[in-house]
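Values in this text are rule-based calculations from the coordinates and carry no lab data. Quantities reported herein were computed from a predicted structural model and do not represent experimental measurements.
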Structure I
Amino acid sequence: MTWSETHRRWQALRAVEEELARTESPVLPWREEYAELFGDRAGLLAALRYRWELTVNTQMDTHLPERELEEHRLRLARRARGVLRVLVAEDVTRVVA
């Protein structure tokens, strides 16, 4: 995958995240241009799950005291609540929260 393709995928994921943050709907937004980037809805869901897991794995400092760690986890989950809502609704397994 070229840098340009990777950049387009990340831009599309950010757009999906922003759209999900503006709504309470658990429905995965889909546009025809996503097919070129993700193949199908399952590919987009997999990319969203990967991005969420990457966010958790890179932003959680496990050396923090338990209370601070939990507060940070809750902030991350609030920020990604739209994505998490879709992952749960689509029954994507192993949603790390």
Structure II
Amino acid sequence: MPAAPWTVYLLRCADGSLYAGITCDLAGRVAAHNAGRGAKYTRARLPVTVAWSRGRQRPTDARRLEYALKQLSRAEKLRLADGDEALWRRVRRATLTAPG
């Protein structure tokens, strides 16, 4: 049986900051964040909303992509949230074709 598809996401926090994460259940994960059971970072910045997400990732790919998203500048994260598909393709290609 194949592994469950994972989603990489960016959350927009109440203070305007952006948080990157991964999950198998985006709605459930957002609910957990908003209930204060998510990441320590988001607990102090509630409520959160989904700013951007991409599903259907393999588990290993999702972890690597999450790390890559966390390394992006705020401006780049905002571009993703605004729908910059070319940036997403570049990040995904660079992350998943890089060795290691």
Structure III
Amino acid sequence: MGPGKAELLELIRETGSIAAAARRMGMSYKRAWTLVATMNQCFAQPVVTAARGGTERGGAEVSKVGEQILATYRRMMVRVENAPEMSALRRLLADTDPTQD
């Protein structure tokens, strides 16, 4: 799980579609579908459920487990961003001002 997959899940939840989420992220449908399939294989229960059938009957939704994973990931990222070690890492980045923190 990382920022790209989290954004994909959020956009699937918002749009109800893997294809629409992929378009919003500027990625191919195949790439988005591969990421969804990977997440579904990595977790004990499906993260996204999808129905084939085009605009009339198709669609996708983030499962309850997917919502839990997304919420847990977001909470974890807040903790990481606020960790004292992040200041040290930011100072080592090439494109940042080392005097800012």
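So helix-only ellipticity at 222 nm (-39500 (n - 2.57) for each DSSP H run of 4 or more, over all residues; to 500), computed for just one structure, reads -22500; which one of I, II, III is that? Working shown, then result.
Details: I: -22500; II: -13500; III: -20000.
So the calculation was done on I.
For percent of Cα pairs over 15 Å apart, for residues 35-74 alone, which of the structures I, II, III scores highest?
Working: I: 53; II: 58; III: 43.
Going through I, II, III one by one, percent of Cα pairs over 15 Å apart, for residues 35-74 alone is largest in II.
Quick check: 21 is what I get for relative contact order in percent (Cα under 8 Å, 6 or more apart), calculated from one of I, II, III. Which structure matches?
Details: I: 36; II: 30; III: 21.
Label of the originating structure: III.
Upon calculation of percent of Cα pairs over 21 Å apart from the atomic coordinates, which of the structures I, II, III produces 43?
Values: I: 35; II: 31; III: 43.
The value was obtained from structure III.
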